[in-house]
Structure P
Amino acid sequence: MPAYCHPAAFAAFAEEMPRVETTSGLFRAAFAIARHENPTADVEAGEAIIVELAETVRRRVRSESPQAKLAHLHDVLFDVVGFVGNVKDYYNPANSYLPNVLRTRRGLPITLVLVYKCVAQELGLTVLGINCPGHFLAAVECLESGPSSMAAEWMYVDPFYGGGLLDRDDVCRRVVETTGAAAGLSSQWFLPATHRQWLSRMLNNLQAVFAHAGRERDLYAMQELQGLLA
């Protein structure tokens, strides 16, 4: 039993570890983090919101092309529903809690990318989390038709800034501006995050917030969850 983490959060997080590299396992483990402060949060209700968002997109799509799905996905998530980064209150722990993000439609880059990934997968699209320094992004697989075949292309998306589309040069500029990192390191910035790395980064974010606020017991609780990722 954990010494600091709420038992409901700890048990729910541990339960997802055997299947954490599935999208459902990632979503449920990320959702479990919020149960440290909101132990009654209903993960099935959260999953229902994802399905309903995907259904809203699906009702608008008149083509099976990835480009059509992406266009309507962005319209629904960012223009109609209004998911966006919480610039005004960036360091609020609620930005890392999926139940809150789904309710308020405000969050950190990493939680907004997770919502984006889960809805996109319901539509048959492939989305990876890109573990850039200082800013988490989505990479969406698009199929471009060529003279004799279909070739996979990757498009970078920033849900924090309303689903803005980026190319590799845009991503590099954003990382350099945000962190001051040397551009020569950019080959490492496009590596997809494993789901364990994704969750670890979420927990690191919360540990930094709790440390700054002097919330030691909550910091230790996040460390206990992180220990389950080993």
Structure Q
Amino acid sequence: MTVAVVTGGGSGIGAALCGVLGEAGYQVAVADLDLGAAEKIAKECGGKAFKVDVGDEASVVALFAAVNDAFGQLDALATPAGIADTTPFTELSVERWMQVYRVNVVGTWLCIREAVKYMKPGGRICTVSSVAGKRGGGLAGTAAYSASKGAVIALTRNAARVFGPKGIGINGVCPAGTDTPMGKQVMPNPEARALSIAAHPIGRLAEPKEVAEAIAWLLSPKSSYVLGEMLNVDGGVMMD
């Protein structure tokens, strides 16, 4: 038995990943702030649903304790849970900035911190950043979002340095435009969508499953000699 926790598993990339992992034989802990959405995906992938607010320490601690109680082990973690923000630089409030950081950065850090407590050598973790974290935005996400995703990259590499020698492989992915509910939030009209597509040399946005397949590979033993990498799953955006 191989057990994986997927945060943000109720929709988008997280939901697609739960399906991919379920098909591969994983026992999937589908964790989401929306418990109803998590239960729906858990039923589809043969997993178990858990409610979590990744930006709340007590909630994250309780999640991993509950997963351990339910399955008795933890082998993999993916952290698609996150929020987008397109607020212009000079219009950002400190409150909004901190909200984005609480979910995207603190949430990722808390999940890694708790997951490694239950993992044995051979465990795998994959974070979810964005090309915005490498480019400083430029497609849709603005200052708070791009800075938070840049922080996820640095966090992932630091965690890889700390836990790689202990046998836990930690990497991440950097998607570009992806056809998810969050993607529709930052591309609310056909004009915005067309501009985003035009920035992708492949000529279209990613399907959630395409990003999920890359995450699944990084969670698998097939990527055993990959450590601290941030894999672009971006349709060629980063070639520019």
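Throughout, read-outs are computed from the coordinates displayed, never taken from laboratory work. Quick caveat, the model's predicted, so the values are computed rather than measured. Cβ atoms are built from the backbone, for glycine too; each structure is taken alone.
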note = Output 20.9 (mean count of other Cβ atoms within 10 Å over residues 154-161, calculated) maps, among P, Q, to structure P
query = Can you tell which of P, Q yields 48, 36, 36 when Cα extents along the principal axes in Å is derived from it?
reply = Q
query = Of the structures labelled P, Q, which one yields 0.90 when FRET efficiency 1/(1 + (r/R0)^6) of positions 66 and 202 (r between Cβ atoms, R0 = 41 Å, to 0.05) is computed from its coordinates?
reply = P
key: For 17.4 (mean count of other Cβ atoms within 10 Å over residues 74-81, calculated) the corresponding structure among P, Q   = P
